[in-house]
Structure I
Amino acid sequence: MNIGVSLSVTDRVADVVWVARQAEALGFESLWVAEHPMIPVSYAHFPNAADGRVPERWARWPDPFVSLAAAAAVTGRIKLATGICLLAERDPIVTAKVVASLDVLSRGRAILGVGGGALKEETEIMGTRFGMRWKRLRENVEAMKELWTREEAGYQGELVRFPPVRSYPKPYQRPHPPVLLGAHGPKALARVAKYCDGWVPFGVSPDDARQAIATIRRMASEAGRRLDRLDVTIMTGLDGFTLELLQGYRDAGVNRLVVPLPEIPKELARIAAIVEQGQNI
């Protein structure tokens, strides 16, 4: 079982280079960083927090691709992932180039975790109507895959439209880095089946993961899409890890668990015991 670590890099704890080196040395398979381009000063309600407020540190996250590029430059094995990139708030041409550049720089270690976002005001400040964010995300993914795999690529969607263009570099990975959707529920599974390469939910149990994986494969087959490799990554907490739990995830078809790194980077060594457990199954 592969074990990754997610890092809440901020302008106050910004030593991603140190963390990347240590995480690779300790055997972590991947390093994950999240994204918020900004947090509005005024907003009605954030649904993913009990008090309806966005955690203050989220406004302090640097650009994830700059952090991952810095990590790529000082490592040689660990995979470099967004967990997650708010793709519905991004331009697909620029983002396709950024992701491909990271993949080339790291010699094929990029993973693109994407999501639609949950803060209405943020999404709309960035130029996408909140109710259209999932359509925008799908069209962005489709457009980026065209840019990554064709010498001359254009896209004509409802929200994303551009004539044939030439965009380089092409990704190191072929046909492109895996795109994993971070979302929950039946609609999320259908979206994975239609246009993504994997799924990255938070806190899903082994039994629920097994059922979801079977559903994704069935939906993909019904849509005429062949998923040779489905990358299923579970974001989870630090409590309750046992060999039996890890085996349950492995048997369900999950290939990676990602645990959070507490804000003090020196805590990394303490949670590395989970890596050793994962290597034993």
Structure II
Amino acid sequence: MAGLGQENLVKIDTDQSLAMKPEALKTAICSDLDNGLKPLFVMAALGTTGTLAIDPLESIAEICKEYGVWLHVDAAYAGTALVLPEYRHLISGIEHADSFYFNPHKWMFTNFDCCAYFVRDKEALIRTFEILPEYLKTRSHGMVNDYRDWGIQLGRRFRALKLWFMIRDFGVEGIREKVEFHISLARDLADRIRQSRYFGLFEPQHLTLVCFRFRPQGVDLPEQLNELNLKLLHKVNETGKVFLTHTKISGLVTLRMVTSQTNIRKDNIDQAWKLLNEAASEMSL
């Protein structure tokens, strides 16, 4: 949409946990500068979509500050965890970020859609998006925040209202209790997978996303394992009692379970785990 083109999008190498390597970012920035190009934007992920990998924000922020590059922190899903004081370390270095984004509709119990966007320099957005045809000129221009100038669309729904209702309903402590409970469910599931004869856990396991693979004995070829993991996925989902998704990590099909539905209970996880083991047992015969 910005017209930069895919050829100007630079992908940065990641480590074994699929988090961005700060040294690789610095190398890419220096390479661009040496070739007469100007890096303008870095996006750090506080929880990637596929595996919830968490980029080392503090190191990335220092590099962006050194080279004057806009730093955006995408915490669309995992940002909700920041309501818990013990997870605030994840945003160490946030004071150097230019923008930060998270979606209350993904884990903070708010109906779709509701996205919270924080920006250090609002004028940068206004200079980018502001349009002022004659029919939009009013005497209040410049006296209030015209949020139509902060993004692409001219009009927007009153999304803040439903977020306010949710906060009034749950309260800060209520939100924290649910978030903490959801994380504990994922941690318990991860422990079960570590001890399982059928499944292997993708490490490190973060927050409420658990990534794992079906690994039947005697099957080593990646193509066969991928086929079996997809077969197990469909077998479990077709029961209608649970719904899992998958991703690919280094070409390997990996199953995903998320434990952050608003009213999820421990017995839901117990039932899902039972279904997984029954399916794995049948397929291992």
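Here, each number is a calculation from the coordinates, and none is a lab measurement. None of the values given here were measured: they were computed from a predicted structure. Cβ atoms are built from the backbone, for glycine too; each structure is taken alone.
Worth pointing out:
- Structure (I, II) behind the derived value 1, 6, 12, 16, 19, 18, 15, 9, 3, 1, 0 of P(r) over Cα pairs in 5 Å bins from 0, in percent: I
- Which of I, II yields 20 [relative contact order in percent (Cα under 8 Å, 6 or more apart), calculated]: I
- Among I, II, which structure scores highest (criterion: mean count of other Cβ atoms within 10 Å over residues 194-201): I
- Highest-scoring label, criterion being distance in nm of label points 7 Å out along Cα→Cβ at positions 130 and 202, among I, II: II
- Origin of the derived value 3.2 (distance in nm of label points 7 Å out along Cα→Cβ at positions 34 and 146; candidates I, II): I
- Distance in nm of label points 7 Å out along Cα→Cβ at positions 90 and 234 - highest-scoring structure of I, II: II
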